[in-house]
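Right after this note come the structures.
Computed from the coordinates by the stated procedures, all read-outs in this text should not be read as laboratory data. Predicted, not measured: the structure shown is a model, and the values here were computed from it. Cβ atoms are built from the backbone, for glycine too; each structure is taken alone.
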Structure I
């Protein structure tokens, strides 16, 4: 089973323009993501997919693989599909590793890839919520799982609702936005139109569930610090004492 990891990276972020190139202890953020992903022994090749020449040049400087993609993609998954097709790299499984999570754990990626030893369509990562504030934060996506670890639903709201108020955080999972697809499934889901639930929640993975694809989740013990804003960057730097 050959595994290709693709890191989509855009320069024009609304909340934090240029964030793939921000310096974190002497390296651009995209290099941290690339090197951590590359250190996962279950991954055969790593590729950055970008629409910006500044990001492409930065990747080339540290010796990474990069492919230029269209600036018109509305999602990272669409960008990944184009990168897979343009690169013509032979693979069975494609990982979508977010370019703004420099703290991604290579061991967690190994667990994600291991899901495909059974008949899984799509894999992802979740971690238990530890704090009520995070659980109720609409910027933190929640995952509700079935007994076998398949996703039943994703939401920005605090679900499932604990009617009796006895164990509000029990069984609640924070969705970590890393995905793995069988290559054929990646090609299929990127051909699907936007679905009603996806439009309501602004969560692309709901389109896949609505169309009958199984999303199996690997449960890990921690959530990496994602960098969505300059404040997130400072929090990350403080946690990585050099």
Structure II
């Protein structure tokens, strides 16, 4: 069943409001006027989110990132973890502007699916250059191929290690695949099933290996790893224009 996704510009859900207000208050207490905005992004915005492995991903935008103040925030890490947060990303407006060419996929991920809960929205109006997105897509796909080979060598053939490797790689692949769709004119956010289906059409493959890697249940073993490797090779070639 597909998740209902909160799109850019909508209000934050009641489920998240309490924890996010708490984090915003904490950031205001520590950073004062240096706290410019708090944005929630990613899977936490799905109606079905909330599993043990799904933290609330946030970005706090600050005038300056100073380690003594970061350390003060870190002292609340256990409490924020109990409230469901992953460690917040800390950025400045200058860092965001200067990272569009070096980390376009990470910023695109925030841009496509986020809600700004406090302060200014620094992500809604971001623009990305095709050349930067394409280069990181190709780099990420090729990095996945290296991880598969290294992971296999270090696994000793143990099935449980291969399973963890496949699931982790599947999550990283989805980000790069969304970038690949963006390059092909599909600029809005797409769910995982839609990403796999549309990338499959673009590459002429079913991408069953990727589908198996991102699936919560199901088998994860040697055959699945082979399929995932073949899919990653096809995606890398497509991103490179081959």
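Across the set I, II, mean count of other Cβ atoms within 10 Å over residues 112-119 reaches its highest value in structure II.
3.9 is what came out when distance in nm of label points 7 Å out along Cα→Cβ at positions 32 and 184 was calculated for one structure; which of I, II is it?
On the way: I: 3.9; II: 5.2.
So the calculation was done on I.
Which structure, out of I, II, was helix-only ellipticity at 222 nm (-39500 (n - 2.57) for each DSSP H run of 4 or more, over all residues; to 500) derived from, given a value of -8000?
Details: I: -8000; II: -18000.
Among I, II, the structure yielding -8000 for helix-only ellipticity at 222 nm (-39500 (n - 2.57) for each DSSP H run of 4 or more, over all residues; to 500) is I.
Taking 2.8 as the value of distance in nm of label points 7 Å out along Cα→Cβ at positions 96 and 128 derived from one of the structures shown (I, II), identify that structure. That value comes from structure I. Suppose relative contact order in percent (Cα under 8 Å, 6 or more apart) works out to 22; of I, II, which structure was it derived from? Among I, II, the structure yielding 22 for relative contact order in percent (Cα under 8 Å, 6 or more apart) is I.
When Rg and Dmax of the Cα atoms in Å is computed for each of I, II, which one produces 18.8, 54?
On the way: I: 17.4, 56; II: 18.8, 54.
Derived from the structure labelled II.
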